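Please find the structures below.
Read-outs throughout are calculated quantities, based only on the coordinates presented, and are distinct from any laboratory measurement. What you see is a predicted model, and the numbers here were worked out from it, not measured in a lab.
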Structure I
Amino acid sequence: MIKVRRNLRLLPIFNFMNGFNLVYMILVLYTAELTGSYTKAMTILSLFSIFCSVLEIPTGMISDKIGRRYTIVVGTFCKLLSITSTAIAYYVTEYSFEVLILGSFFQAVGYSLYSGTDEALIYETMKELKSSKHFASFYGKIKSMNQLSMATAALLSGFLAHIYSYIFVIWLSLIPIAIAVILSFFIIEPRVKDKDQNTKANLNTVFKQFKKNKKLQYISISKIITEAFSVSLHRVEILYFEMLVSLPLIGIARFVKQVSGSISFWYSGKIISKLGNKKTLLFSQSSINILRLISLLFNNTITPFLSAFCNLFWGVKMTSFNHLSQNEFNSTQRATMGSAVSFFANILGSIVTIGIGYLSDITSPRFAILIGTIPTILVLMIYGKIFNKEEIKQAAD
């Protein structure tokens, strides 16, 4: 128990370095410049989602089998390989598209290994420390550091790409991810054990658990829809913003967005404790939709900045989602179940990304974002199902 306490100090720093990705904001623009096509640029992003979809469940099962620490070590190293491949693509112009696909594959491996495992590691660390009730607070603060690093990276990448070049920014990105690789070796593996510790983590047992748990079904479905459309809209909005403001201003807008997310995650534990999961989810999702629609209505310089404030509600919403999810999972299948949800989110996300890209071509990115917002409004109805099940369970207890 004493050793695992190290994670409380290490994980916030690790998440900051892991999230300090200078490539992220400029990737679409960099890819479009190398390939000469926005369609190819969006294809790279879609392939990333497809790769993640294929890898999500196997990597979740790997995490449950070999442990959280080793999974995160390998996943972080794959992210290092991804950025290296993205940089190399600049020098092999004849094969740049293929090398970018390779980079997308390594990024997907790293993302898939990390997805579900990070939440499981945090939850199991808190459980070993007998502080499970503080999961939402600790999870929110760790994710807050991740958002803060993304904010700083977005601000720097916009200015550095404008002053120097895309390739300079990409090579610079290797420094923080290399530090993250080193830090990952110092993470302590939690040793919590449940009464179901001898249960073998496999797809059959995972889907049996999912099938008999209605509340988990509603949580998972709403999370899949929310993540798929939110990520797709986040990807396409930079193409829309480029029509309205300069690249450095986009960097500032992204900085505001990630700082807003950092604030949201940081205070998520307190907000959920005060409002409860039901009010938190309904209020946060409604606020995001309203702000996004208002920003589209303005359609001018203020749009990227107004849209950025959607993230004031994103962190608390996702913390609430993950708190609900983790309470429904068991220890031996925690990462596998989390990866199963991410699998379907990525499948849907890849389809939505291509659809929004196509809709942007035949209409405009603004109209595509408007259409993509509709499902995130409809998902509010599923939230009602989640809490109907929770209220029935509480009444029975």
Structure II
Amino acid sequence: MKKSKISSIGKFLIKVFLIAFILRVLYISTTNNSVNVWKDWWDEIAKNILIGKGLVVKNPIGNEGQTFFYCWRTPVFPIIIAIIYAITGINNYFAVKIFLAFIGSVSCIFVYFIGKRIFDENTGKIASIFTAISPSFIFFSGYVAPIILTLFLGLIPFFFITRDIKRKSLFNYITGGIFLGIGVLCREILIIILLILPVWMFFYYRNKKEIIFRIFLFFAGFILTLSPWVIRNYRIYHKWILTSTNGIWTFYAANNESALSDVRGYSYSYDVKELKGLNEIELRATFRSWGINFIKKNPKKYLTLVRKRFFDFWRLYPHTISGPGKAYSYKHIILGIMYTLPMYFFGIVGFFYSLFRKQWKKPLLIYLFIFLYSLLHILFRSAIRFRIPVEPYLIIIASYGFVEFFKKHKKCKSG
């Protein structure tokens, strides 16, 4: 009996993976794979790695400071692009997208296990199917940007943390910490998992020694992974730089006077002459100072930006003007509404079901992640694409709500 059950689940997951992968490849085949349509620095850093310059990018600010910046971007995504280029050839954007399609499809399997462990097997199955057919995940597989990789790397720590619910093992936490370190070296904001984990464990685990030891292992795995990058940055600049310097630049872009009148909610508005001669670290300090001063001096304007960012983060469909490479079409808007509206509705249903039935301790892990992740973006900088890494967890909660809603509806009919 046990063997047949494992076999049926295995077959189900293979089918989900194949459906997800085929849909993504079909979409990628319709995109322009001769150019890097996402205008960013990932591609440039990857090429610099291959020609021996290392993890560097040309000074993007346009002043007479350093020729190269050494930690402008986190290293994981450009290293992956460089490896793919080394195997398949320079500028093979199609190969990079196929890689993103592959890990995006594997993500469906992680979603199944996380959903199953936090709620139940039906929730895991439905969540994995909806992850496979999600228009957002399919769409962003077609762009050379770290969004899908962030989603994938964010799921892996949760996979190991939830694995410990059923199969207690020290391996789960140290491995989860290692993958979180890799995730943070892709997108800094994933570091919030370090903050929410002790809070969740306080409610879920009763043994304090067990909590402390697991957190220690998780933290050790995280530090082990992150330390080579931090040490490398210190040797270059003699400053402790945990991830990258680009984040402060984007923080200022979303918190200045010009951002108020930009429909996207951010504007790279500054006089380059004011930045003349500043190196990467000095620029970071300058942008931080400008952004903080704007918030301090203009609290009402800042709150206006925060309100706009809230609606931008949770909007049902993307702005038509802010698509990567070209504008989003009305087809994207319709698909966005059709996909997002049910996710929100059943997500709210699932959230309240878990509260009313006092089954909130396990899902608290993903509730905290969604809350803190969205809050930080709303406070500092937001766009609908920044929501992508939390959508698998929204899908899991919505799938639970969907299962319970129809269970109750069925009972009412039979009653």
Structure III
Amino acid sequence: MSPAALGPTRIACAAGVLLALLGVAHAEEPASYEFLLRQGRLQFEYKQFAEATQTLAQACATAEGARDAQCFTQLAAAAERAGEIGQALEAWDSAGRLGLPGAGPETKRLRSQWGAAVFVPPPGRDLPTWPGAMTFEGLLIDPALKEALAAIQGRVAADGLPAGERWLPAGDYALGDASWTVVAGEPVEVLLPTSSAPWRPQAFQLHSGPLAPLGGPGELGLGLRVLSGDTPGGGLGLVPIGGGLEVRLGRHAGPTRLELRVAAGLQPTRSTTDDDRGGFAVPITGQADLGLDLAPSSTLTLTPHVGFVGGSLGRMLVACRAENRAGTVVADGECRLPAAGVGGAAGLDFAVPIDARGRLQFRWGLQGEAGGGWLMAGTGDALKGDGHDLLAATPWRFGWIRGGVDVGASIRF
């Protein structure tokens, strides 16, 4: 079939496919040594030393570059200006093995000005450190040395101190709470404080990629909560909704979380016989639970948890019978009596970091509770403020169930 029979549209489509295939083949073809060398030199001339170092390293990794001592000398020059002294020393060593006579003196010169620092994070922490201003105290006369140090300080301000070995000009340094001294030609090991290195969480990840760093495995939180519930069968005069404050203290170990909570609130009460009698119960409860951290994204954590909850449920309005102190009058009515309870809890917490370091988190959660309770008063107990003694109350024991939401913030440390 002739091209005319194919039609202009089909010819254009076929040409597009052919050009695309040729473009893919060209993209997959590695850059030549000469191209990388020219590109690296151009980047060096424009003082793009970090980029020139990367490009020239690729050039020297080719078959032609590995046999050219001049490639390694140019790589060494770019790496030194970028502050990558370890890479510059390796480049001079390679040039020396290829017979360049000036490689040895250049290596000695670098080792007379620079020293190697190895940064060690504290247990449970990881590198790079938090980004910050790395200060230097010392005397630098060589402009190239000053320029290299400035490049290093710029990277630390953007990315933090890296893992492994970092060569620095001789002198005294500080980054946050960390300080160290570099001696020319000698290695120094720097143990970093916990304030300098981030704690990286461990969780069952539901996504690919690393989790965002957090302030630490400890967690202190404060939140508001709203609860809704009652006692099956009634009899306690509770309004079905209440609220309060909650304080949390937790510890993350791997993907698990152990947390203790203390909550205090107001639970409205109501009378079944007198609309003017109401008031509030003040429940104060504690909770201990175990959770499992799940990470559906790098910044969102889901923690399903189960545990035990118990404590004072406050003073309830209950039907009661009492007699006066003289023993002459017996009355039926309502008494406000203290109650306590214990039970189980289950819920789901959500947390996302607010600040860049993950020290402050926004949290919200859902929780349900169920358990048994009892009145903390018995026959013969004096009733507060009315000169009567308790004879009986209904119910003495009861079940309670409630659920609710909480919203707050937490600090990681």
Compute mean projected area of the Cα convex hull in nm² for each of I, II, III and report the one that scores greatest.
III
One of I, II, III was used to compute helix-only ellipticity at 222 nm (-39500 (n - 2.57) for each DSSP H run of 4 or more, over all residues; to 500), and the result was -23000. Which label is that?
II
Matching task: 18 is the computed value of relative contact order in percent (Cα under 8 Å, 6 or more apart). Pick the structure from I, II, III.
II
